[in-house]
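FYI, it's all coordinate maths here, none of it is from the lab. Here the structure is a predicted model, which is why all the values come from computation and not from measurement. Cβ atoms are built from the backbone, for glycine too; each structure is taken alone.
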Structure 1
Amino acid sequence: MIRITDWIQIDESELSEAFVRASGPGGQNVNKVATAVQLRFDAAHSPSLPEDVRERLLRLAGGRVTVDGVILIEARRFRTQESNRKDAVSRLVALIQKAAYAPPPRRPTKPSRAARQRRIDAKKRRARTKRLRGSVSGSED
């Protein structure tokens with residue numbers, strides 16, 4: 001079990017990993033050894049996630065989510081499979097932890113009267129500056 005928060009835990013069987021060849025440093029090894037990790041987590045159908053957390057998670061994951069609701073995380077930062085695997089799992093855990101806490105509701109506010117007046121004054125100053133830059137009328141020979 002992977003512990004996300006006090007009330008959310010994910011079974012490791014919900015994760016699937018595939019190892020692929022990574023680009024970047026590694027010398028001759030880079031063409032022979034599959035060290036990069038593609039971690040897949042089916043967030044849309046996971047029984048471990050509450051509904052509100054699932055919705056926030058899919059929204060937060062953005063481009064890492066497939067059409068089916070599977071989150072795909074690629075880790076290729078390190079030269080070993082184990083390090084990349086740990087990196088991918090920790091990135092998934094961080095993403096779910098961020099989705100686990102709902103942001104506080106926004107309280108609508110409106111600008112104060114003084115702030116509105118400062119805005120209007122600034123607009124008038126700017127308009128005056130631009131007006132003064134206009135063409136000069138006068139006699140031209």
Structure 2
Amino acid sequence: MSDKYFIDTNIFIYSFDKTNPSKMVKSQSIISQALEKNNGFISTQVIQEFANVATKKFNTPMKAKDLRIYIDEILFPLCSIFPSFELFDKSLAIYERYKYSFYDSMIVTAALISGSNILLSEDLKNKQKIEGVTILNPFIS
């Protein structure tokens with residue numbers, strides 16, 4: 001994948017999901033490529049959502065020390081979008097226009113602000129285009 005792309009939280013969660021090996025392998029590949037090629041991005045929201053799920057909902061909850069390492073080595077190097085007035089203001093416009101939840105609207109907005117052409121997400125409408133960003137579900141062939 002040569003375009004700039006934004007990675008939604010579910011990709012990181014699936015990268016640990018041993019009950020779904022195909023999604024796990026695909027997710028790990030997406031994350032590895034993003035780190036290698038420096039063309040994948042996330043926001044602080046993705047870090048927060050991942051940390052919440054990893055420490056509460058994983059079959060074996062992630063320990064704080066392991067989460068610190070994962071954030072330091074994987075998530076933070078991909079993080080380019082931080083809270084700002086622009087992020088919240090534009091998210092409200094996306095929320096009103098496209099009727100996504102506010103948190104999903106923030107993910108779409110973060111993808112836009114990052115300059116990504118693609119938003120990888122299983123949770124949003126596949127192939128929908130929003131202001132220059134195309135949402136793609138990486139688990140659909």
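Comparison across structures 1, 2 (criterion: distance in nm of label points 7 Å out along Cα→Cβ at positions 79 and 95) gives the highest value for 1. Given a value of -0.59, -1.28 for log10 I(q)/I(0) by the Debye sum over Cα atoms at q = 0.11, 0.22 Å⁻¹, calculated from one of 1, 2, which structure does it belong to? Answer by label: 1.
Looking across 1, 2, the calculation of helix-only ellipticity at 222 nm (-39500 (n - 2.57) for each DSSP H run of 4 or more, over all residues; to 500) that yields -12000 traces back to 1. When relative contact order in percent (Cα under 8 Å, 6 or more apart) is calculated for each of 1, 2, the greatest value falls to 2.
Here mean count of other Cβ atoms within 10 Å over residues 71-78 was derived from just one of the structures 1, 2, and that gives 18.1; the source is 1.
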